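Enquirer: Down below are the structures I want you to see.
Every number in this text was worked out from the coordinates using simple rules, so none of it is lab data. Keep in mind it's a predicted model, so treat the numbers as computed, not measured. Cβ atoms are built from the backbone, for glycine too; each structure is taken alone.
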Structure I
Amino acid sequence: MAKRLVIVGGGHAHMTVLLRLAEFTGKGYRVTVISPDAHHYYSGMGPGMLSGIYRPRQVRFHVRKMAEERGATFLEDTAVRIDPAGKTILLASGQGVPYDVASFNTGSGIPLDSFAAASKRVIPVKPIINLHVARRLILREIEGRDLRITVVGGGAAGVEVAANAWRLVQARRRGAEITLLGGSRVLGRFPDEVRNRALRSLEKRGIRVLEGAGVRARRVEEASILLSDGSVVPHDFAFLAVGVRPSPIFAVSGLPTWNDGGMLVDSFLRCTEHPDIFGGGDCISLSGNPLAKVGVYAVRQNPILFHNLMAALEGGDLVPFNPGGAYLLILNMGDGTGIFWKNEFVWGGRLVFLLKDYIDRRFMRKFQVSGELSEPDGDRSL
């Protein structure tokens, strides 16, 4: 009987595997790809999709087509539990999918839990499709009135979303009160020069930045945010860019996890207790060396996952993942400028955004192989 490879999630770390699926199916392996959506949206261009710099078709990969055009079965469903003893993955629909080798790239999300109300006006920035939906909702309402848009979270994602929300409303020649709730310190893990450049960029456009000990959001309601100091910030739309966590599937399945819930993997990107389960991207944690949840590591894991999945099926030698040195980070500041940071070097301006745009478009060209740019942009409700 042919061996079964199951790919769960169409994220950045699986792009090479998806692109080269024909090499698995051509050898007789039965491949199933499971994803909750037919498309996967590239996070690096998500804020630009919110502001209108990019159209949705420019920011996504057609995972279903990539799978089916290469002889794999695609299931539009969500994996909710893994049975490593029975080698089966249970889906939200109730279906069980057996595997000989499985790989997970299910990314991360922002669970609302008791922290935030379930509302179209309260928008987690992950999954990235939410930014497309938010753009349409804001444009629908801004025609009639000025809006109050608040972003919760002072990391890179929060800064980019606030900056690009400004561009969105400016393009419609409307006013909006945009507030960034940055917690104790905006971009607190970044060099001071990066932080200072970002703050100057936001403040010169009238984006209100709140930070300090009392600025942690305790509860996000449909029309207001309760802060830790007891004050209330009213809003029409609130973006949540804080509290990002891996999918809970690994913890509920009894697999070894790091303290954030990400599956623990060894240097081969293989589950530390189950050698037939692999993973990449935000949903894993490298044992002994937890990495930041940034897309560059998922991209670097691409060739390693492809090689090791094939080796696991064929009984070959695995190769270790080397996280590499310092990575490049460029913030899209929404006004045609960017902020560049690598090692000790910080740079800002229009050329920086053009560099980011070039890097992002080059990455997309490599993996947009299923007619994505000719598709309609589509619509979808939260």
Structure II
Amino acid sequence: MNSQKSTFSKRKVFGFLFTGALLGAAALYATHWSMKATSTTAFCVSCHSMEKPQKEWMGSKHFSNKFGIQAGCADCHIPHDSDWNYAKTKVTTGLKDLFAEMRGRLPDEATFEARRGEMAKSVWADMKASDSATCRHCHTPQAMDLFAQSEKAAEKHREAQQSGETCIDCHRGIAHFPPEFTEGAADAAKHLAELATNTPASATTLYPIARTPLYADKDKAVEIANILPTAAMQVTGADGNMRAVTISGYQQEGAAQVIYAQSGKRIISAIVAEDAIDRLKNGEYSTDAKTGSQWRPVTLTAWVENANLLADAQPLWDYGNALNNAYCGGCHAVVPAGHFTANQWPSIVNGMVSRTSMDDAGKLMLTYYLQNHAKDLAGEHK
């Protein structure tokens, strides 16, 4: 009798263990299945709020490229470097996104655009914290053939490896349109305009905040040149709202209509009308050691209306810095002005500005800010 009870108890325990094992295996399989199913791109884009990001992704190289390699949502947004990071991201970020969708936090495109910057910053911070683990799942820096890359790309990758930068520092806006944090730039522009209305009449040096015409006399009968933002003008006289000014700079041989701020540096201060070139007072040509070109000092005397002018250049530099942060920081980490030379910056800005909504006036201001704070002018403008 005891033997029968003992056998029954063992069978009961075995039955419980077997049932528990089956339930555990089923739970494990269900967890694995749900993790995998909810990591598919089809699941991610099934939410209404993901329609716009999906269209942006489908127009990117992560969707279609000559190699036929496609990176979906999970490839970029869920770390694969460890099971723990994978599970943690699924539980924390995944549940947060689902909850936000259920609450309707992104009901339309306007709301999405209003929150684009906030969402982008959050993703960038996560990727920065993980040393761009999702990027490195496909792209291994140590395996890059730098000699097969363009000269500029190879240089940047070498610098990144030496400085400890990570992928997301430079590669933003790859699969989705980058945000433009224009609020700071808009505030800086407004502040600049307000300052220009309060420029003291006694100012001895003036700086235009926009492209401004220069005249042959106080009556503004003949326009002889245009002075560009940030260029300095020395005040030599006044008559009502008009100021007599002198612009000093340099002229490169073969570019008679252009006044540059410095010899050998293509920082344009003013554009002189063709029929007003003879108004320039010229010095002697000399050879610039770095460029090998001929430059000579020049001065132009003119009249300017006392509007949109500042007595201090610092607000202009503050505005230029705000533009750099607002428009350039959306695609990559903000590159400091001292990273390139004054002559390198114009082509870099021209190559990048088409990817932003910056207007021509903003482009000019950004270019002059970067040029005047370039690495070969370090310390000249604070």
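Enquirer: Work out the source of 2.6 here, i.e. which of I, II gives that when distance in nm of label points 7 Å out along Cα→Cβ at positions 9 and 225 is computed.
Expert: Numbers: I: 2.6; II: 10.7.
Corresponding structure: I.
Enquirer: Have a look at I, II and say which one yields -12500 for helix-only ellipticity at 222 nm (-39500 (n - 2.57) for each DSSP H run of 4 or more, over all residues; to 500), as calculated. Kindly include the intermediate steps, with their values, before the conclusion.
Expert: Working: I: -8500; II: -12500.
It must be structure II, since only it matches.
Enquirer: When relative contact order in percent (Cα under 8 Å, 6 or more apart) is calculated, the result is 13; to which of the structures I, II does this value belong? If you can, show how the numbers build up before the last one.
Expert: Working: I: 19; II: 13.
This value belongs to structure II.
Enquirer: Supply the structure label, taken from I, II, corresponding to mean count of other Cβ atoms within 10 Å over residues 41-48 with the calculated value 23.8. Can you show the working numbers first?
Expert: Working: I: 23.8; II: 14.8.
Among I, II, the structure yielding 23.8 for mean count of other Cβ atoms within 10 Å over residues 41-48 is I.
Enquirer: Given a computed value of 42 for percent of Cα pairs over 38 Å apart, which structure among I, II does it belong to? Don't skip to the end; give the middle numbers.
Expert: On the way: I: 19; II: 42.
Considering all the candidates, the number was obtained from II.
Enquirer: Identify which of structures I, II gives the largest calculated value of mean count of other Cβ atoms within 10 Å over residues 217-224.
Expert: Working: I: 16.5; II: 13.4.
Top value of mean count of other Cβ atoms within 10 Å over residues 217-224, among I, II, belongs to structure I.
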